[in-house]
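Below, each structure is written out as structure tokens.
Only the coordinates and a few stated rules stand behind these numbers; no lab work does. A quick note: this is a predicted structure, and the numbers were derived from the prediction, not measured. Cβ atoms are built from the backbone, for glycine too; each structure is taken alone.
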Structure 1
Amino acid sequence: MSDRISQAFGHPLARAVALSGDDPLDRISVRDHVTEVEIGAFQSERGTSQRLRFNVVVEVARSDSPAEDDVDRILSYDKVTEAIAAELHAERLNLLETLAERIALRVLHEPLAVRVYVRIEKLDRGPGALGVEIVRSRDDAPLAAEEAKEAGLHPLVVFLDARALSSPNLPVWLDRLAAGVAPVILTVGLPASAVPESAAKLAQRRIDLLAVEQNAWVLAGRDPRCVVVNTRTELDWAMKHGQISVWAPSKIVLDAVDGPGVSVRDGAALAGWFADLMEARELVVVGAAAPESAVPVRAVSAETGP
């Protein structure tokens, strides 16, 4: 077997050694870290966990001062395993490629990390291991300061009940919300009309989520400033660019590692969970009782509006 093939199927450390050049950096590695998680793009992979094996090698810059046996002066192995755990718990993902990318970028935000090799393998999808491997360097990582700026966006989440959704005062409320300093995300509940019923619990959940999303499109049709979005990436972009978003909940709810814990038929309670997830500065509930939430909640009437 050629050296190149050996490196391709060997541990990522082989790749790190091969690419080290004449002045190799120090390295730390996490080998054969196995955990169970729900991941995958196929329907058969939903609702069940499977084993993933992680192998990560990090090339680290030499510190200007000696480590002096002080863990705070090195890049600890814990930072690598914490990056894996944090990304696994952030949201349910479809692709190993996405997970590997996010782990790599999280590791590269550590001050001493220069380049990282991430290999992830599915161990339960066939007779062998199926996986991906990526290499990322500090140049590939977004600036930490810019990410911190984006992370500081705390939206105003507004739940509109059926009466508020059909109120003739909606354009005035939107004017008021758009004039505020916080990005705005609107949420809605089930439509007033009947929703199809299914005896299967999971099927009913999907039906209810789709009904909520139909209502979101009804709201978007009432004012062109309201744009329906369904991913965290779209929400982040909208918040940065001053767009009023209407949350379509299916993807975020179904991909959540720790689900809402409330019925999706309870629109206000679902909005409360979403406001917590988005670290909202406030949740305004129009026309319904205030739900439990970790963020400040203000309930107003459907006549007064937000």
Structure 2
Amino acid sequence: MKKSIIKNLSPFNNRTDMPTAMLIVKVLLAFIICYWAGLLLAEGLVIGVMLFCGKNFLQGEMFSDSVMDLLKYYGMIVVLGVSVLYLKLIRKSSLSEMGVTRHIGGWFMGALIGAGLLTVCAAAIALTGSIRFKGISKEPDLTMILLMLGGFVIQGAAEEFLCRGLVLCSLKDRVPLPIAVGASTLAFINPHWSTLRGFKPQYIFSGVLGLIVISCVFSFITLRTKSIWAACGLHSVWNFCLNCVLGLDLSGSEGASTALIDMRSVGENLLNGGKYGIEASIISDIIIAVLAAVTGYMVIKTRERRAENGVQ
């Protein structure tokens, strides 16, 4: 009996004929292994690059903050690679089953939604006086900004491939939809928790709420479009524009060293999310929750129509 349970829970096989709870645990374990194994390999590569360049990281010798940011975001391609290998070699799954379809145009639709959503959130918070527009940057480093765009494209794709591709798409046809979306959200919170937990309780609460509602948006858009591309575009463009266009803090990290616009938080409060950034703003939470409700309603109505027509 014990051996059977261990075999079912092991993410190193492609068995799915098991109770719902065990299947969810199995998929989440696969997420954890792919994410953290990829991060460890990526960090090892970064350390190797620093040593090759004569940097003794044990004595605090590092590249500039900008270069380290680039290495962090581009390093996510290793996480993406580990995840793909896991799916191909262990799960024996095709990329299309994980939402990687040929309809890549969905990425640009998601990018437009991301830019629009961020604009609405930033404008609403600015109306309260909690963030302030200080002008256009005089000498932005356009090369660095473009390089950061590439990094955010990779980072957003890696996280969405794991959370929406590996977790949501693996569960959506095998467990009730709310449970599949909830599991995907748990996976999405995991990488952000190490940063978020260092803040005051009110920002932790608002930040987790923000992660939940934006994760639901990502999941519902994936279900609606039957592809992860739109979620990837929304995710990447939100992060890029928040950090490198507006120059605001991103998920507890300081704004980019160079940005097109100079915006600053005014004080620390739940309206602007404090030092965590507007992703922990209660205003952003409400706006994104409305979008989550709309996209969720669209998914439910679509599934109801398909069920009425006898379409799987």
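Among candidates 1, 2, the computation of distance in nm of label points 7 Å out along Cα→Cβ at positions 218 and 234 that gave 1.9 used structure 1. When helix-only ellipticity at 222 nm (-39500 (n - 2.57) for each DSSP H run of 4 or more, over all residues; to 500) is computed for each of 1, 2, the one that comes out at -10500 is 1.
Taking distance in nm of label points 7 Å out along Cα→Cβ at positions 122 and 250 for each of 1, 2, which is largest?
If we compare distance in nm of label points 7 Å out along Cα→Cβ at positions 122 and 250 over 1, 2, the biggest value is for 1.
Computing log10 I(q)/I(0) by the Debye sum over Cα atoms at q = 0.06, 0.08, 0.15 Å⁻¹ gives -0.21, -0.38, -1.27 for which of 1, 2? Traced to structure 2.
Going by relative contact order in percent (Cα under 8 Å, 6 or more apart), which of structures 1, 2 comes out largest?
2
If FRET efficiency 1/(1 + (r/R0)^6) of positions 194 and 258 (r between Cβ atoms, R0 = 25 Å, to 0.05) is calculated from each of 1, 2, which structure is the one that comes out at 0.45? Derived from the structure labelled 2.
For mean count of other Cβ atoms within 10 Å over residues 50-57, the highest value in the series 1, 2 is held by structure 1.
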